[in-house]
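Novice: Quick heads-up: structures coming right below.
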Structure 1
Amino acid sequence: MSKKVYFKTFGCRTNLYDSQVMMSSLQEYEITENEDEADVVVINSCTVTNGADTHVRSYISQLEKKGDNKKLFLTGCGAHTKGESLLREGRVHGVFGQSEKEKIDTLLKKEQPFYEKGDLNHIDEMVVDEFVGKSRAFIKIQEGCNFRCSYCIIPFVRGDARSMDEGRILEQVSRLALNGFGEFILTGTNVGSYGQDTKTSLAQLMKKMSLIRGVRRIRLGSVEPIQITDEFKEILDESWMEKHMHIALQHTSPKMLKLMNRRNVYRQDRELFEFLADKGYAIGTDFITGFPGESEALWQEAMENAKALPLTHLHAFTYSKRDGTPAATMKPEVNGKVAKERLHEIEALVNEKNYAFRKAFNGELDVLIESYKSGLYHGLDQHFNKIVVKSDEDLLGNWVKISDYEVMKEHNYANI
């Protein structure tokens with residue numbers, strides 16, 4: 001009987017994709033979505049903050065307390081920062097970098113503990129044509145980042161920006177579309193840098209994707225403001241574009257942006273966001289509170305600037321020191337309680353903005369139903385807003401157009 005493997009994925013969509021590559025590469029093992037019945041657990045780790053490392057260690061501790069002798073393997077970004085210490089402590093059987101993931105069958109069979117870090121110039125060769133347990137497909141189009149934000153360790157564990165082969169990307173989209181996937185999320189370490197090293201562009205790739213039969217909606221992972229070029233602006237009105245953009249700002253105070261070594265400028269960010277809002281887009285962003293040097297005055301300035309932005313979605317987090325980055329030694333540090341209060345303040349602001357956006361929109365919602373829980377269907381519309389649907393029909397995995405719905409505080413609701 002084949003041994004069963006459970007994948008525990010931490011962190012970003014790129015890790016979700018990498019886990020799928022590993023699942024697709026398995027030949028001699030059976031994949032299980034039930035951790036308890038697994039013989040082997042592959043931990044695809046995140047190391048974006050010290051806190052992310054702690055989550056991985058805590059998960060390993062939970063498995064150890066159960067005492068059922070599962071064989072543990074560590075991969076992902078944490079393989080480069082904490083892999084050696086976890087292996088030395090005997091807490092994992094093997095550690096391997098992202099570049100080694102396609103060899104997972106061979107790695108899981110190794111009898112002796114091992115550490116295979118791999119390299120940071122690797123580009124995936126695997127073509128993924130299925131996503132276990134997902135109704136949307138994640139397409140990794142690039143790897144690495146050339147930015148050097150003062151708080152970020154990722155370029156040092158993922159390498160410099162490099163683009164995947166366009167033909168391989170399009171082949172993957174074609175196969176997934178044939179398997180019934182209609183929504184595609186483009187992901188990577190720095191998605192907007194796609195094509196800079198191969199003399200093409202993100203906009204050109206998306207146009208080619210849109211011509212593939214079965215492609216209904218294309219959504220981007222996070223992009224930088226400077227990556228929204230004139231060429232990209234030309235595709236904003238296309239019907240296959242999800243009417244939601246996630247554009248990473250990290251802060252709205254000019255001084256804080258300089259301390260973070262960011263490339264964006266608030267005044268230009270505001271112009272871009274207003275342009276996208278006029279096109280009917282919902283707009284999300286990343287935001288860090290409590291970064292070293294964030295005084296009360298700078299925070300108030302940031303909030304006033306945030307109020308002026310047409311934001312609808314937010315991925316915010318308090319600053320967490322990441323060893324080995326310039327920010328780790330910056331002063332003055334911000335009290336953790338203050339950072340959390342500021343986090344809640346900006347989250348409340350954007351939640352109100354999202355509610356106002358949904359109330360102001362009176363058009364039809366184009367929804368992909370993704371899950372069924374407690375007698376209700378759950379999905380996401382073209383603005384990346386949640387909707388809960390009550391229906392006697394089996395809607396799971398279907399696309400549904402909804403014109404009659406109720407706008408509630410947390411989400412939209414429909415009875416169809």
Structure 2
Amino acid sequence: MEKIILDYTYAGIEPEGLELYLEEFLKVKDALPFVKTLNEPWIEIIKKKLNGMAPENLVIAGIGGSSLGAEAVSRALKPISFNSRGKRVFFFDNIDPERISELLELIEPDKTVFVVISKSGGTTETLINFSILFETSGRKKERFIIITDPQKGKLREMAEREGFLSFPVPPYLGGRFSVLSPVGLVPLYLLGVNIENLLDGGKEGIKIASLEANKNPALLSASFLYNSYTRGKPIQVILVYSEHLYYMGFWYRQLLSESLGKNGWGQTPVLDLGTVDQHSKLQLYLDGPDDKVYTFWKLKNYRHDFLVPQIPQLKTDFSGKKLSEIFSAMGDSTEIALSESGRRTISFVIPAINERCLGQFITIMEAQIWFISRMAKIEPFNQPGVERMKKIAREMITGKRERGKRKTT
């Protein structure tokens with residue numbers, strides 16, 4: 001098994017003292033939500049219900065954990081210009097009226113399957129987008145798939161009453177941990193992703209997260225991030241050296257923020273793309289305030305590569321070299337420069353972009369979050385602050401609460 005590794009040459013972390021957290025993980029892991037879902041019969045259920053379904057276009061209506069995982073995996077596996085090559089996919093994850101108007105001009109309802117995802121069945125943005133898309137489709141419920149709580153909520157009630165094709169979101173599983181459940185697997189299956197390999201990779205990731213401390217990227221990175229936070233570094237800069245992995249950063253950003261931002265604790269994630277953001281932020285990182293840690297996501301093997309052409313009129317040091325080697329050197333040199341400036345860094349090295357490696361990465365990062373939660377004594381599976389915001393939003397939309405007075409300048 002080729003597996004994800006953690007390079008912590010420049011991290012200054014020690015694996016000693018982590019055995020207790022590992023022992024606890026090994027005792028409870030089978031009961032953890034992101035592990036339990038790996039052992040459900042999702043493959044058989046999905047293939048049975050979706051047998052023969054092969055839409056030309058796919059629309060995914062969800063927000064946060066209901067869409068970020070599927071979008072991250074699909075963007076990793078598909079070409080960057082994916083909607084101009086074969087099967088198209090559109091994500092309705094916001095309610096900006098201008099964006100929705102532009103997206104509606106692009107989709108072809110009679111060639112589209114619409115997947116509507118909300119764990120609670122009552123997410124405001126998702127219900128609004130469902131209403132718009134259902135009307136746009138001519139109210140053709142046979143073109144819709146509902147993924148929601150198995151027993152309660154507005155979407156479940158409608159799905160049962162009207163006979164929509166539907167899948168459950170397990171009650172034990174929060175949205176941000178749900179990509180390896182029907183929430184992510186259904187849309188990814190419809191996009192042609194090998195979900196068997198994705199789930200197998202997820203199981204491999206749990207095995208990697210169960211390794212002894214000095215070989216365990218989930219536990220070591222958790223210790224690194226927790227100890228850095230306690231030493232006055234409340235910001236984690238995630239430098240992604242792969243455009244195809246960049247959207248995994250949006251998924252991880254939510255995973256980190258919603259799971260650990262509680263009780264006055266929480267590390268703020270900042271997502272950067274290498275090499276682009278070296279040319280806008282690196283000066284700040286090198287010589288600015290030392291209040292950040294730096295996590296690099298690097299790719300070992302590329303699906304495509306070529307040599308930089310030799311142009312006689314242009315004498316350079318990189319002519320004739322592999323582009324992948326130059327790209328990798330840029331990431332390594334950035335990490336070394338940060339280290340030599342006294343900054344703390346680690347690197348996740350992903351063997352390749354495929355379903356198995358993506359599945360590994362997903363569960364390794366979920367385990368990392370769990371390890372940090374134990375170190376910080378935080379409950380990682382709720383989001384009380386978000387629930388307070390949702391309550392206020394509902395009251396304002398229904399007129400039960402005024403916006404309140406604001407000062408203007």
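Novice: For which of the structures 1, 2 does the calculation of relative contact order in percent (Cα under 8 Å, 6 or more apart) return 10?
Specialist: Computing relative contact order in percent (Cα under 8 Å, 6 or more apart) on every structure in 1, 2 gives 10 only for 1.
Novice: Where is distance in nm of label points 7 Å out along Cα→Cβ at positions 69 and 205 largest, in which of 1, 2? Intermediate values should be presented prior to the final figure.
Specialist: Working: 1: 4.6; 2: 0.8.
When distance in nm of label points 7 Å out along Cα→Cβ at positions 69 and 205 is calculated for 1, 2, structure 1 comes out on top.
Novice: For which of the structures 1, 2 does the calculation of semi-axes √(5λ) of the Cα gyration tensor in Å, for residues 53-180 alone return 28, 20, 14? Walk me through the numbers before you get to the answer.
Specialist: Values: 1: 28, 20, 14; 2: 22, 18, 14.
The structure behind it is 1.
Novice: Given a value of -9500 for helix-only ellipticity at 222 nm (-39500 (n - 2.57) for each DSSP H run of 4 or more, over all residues; to 500), calculated from one of 1, 2, which structure does it belong to?
Specialist: 1
Every number in this text was worked out from the coordinates using simple rules, so none of it is lab data. Please read all numbers here as calculations on a predicted model, not as lab measurements. Cβ atoms are built from the backbone, for glycine too; each structure is taken alone.
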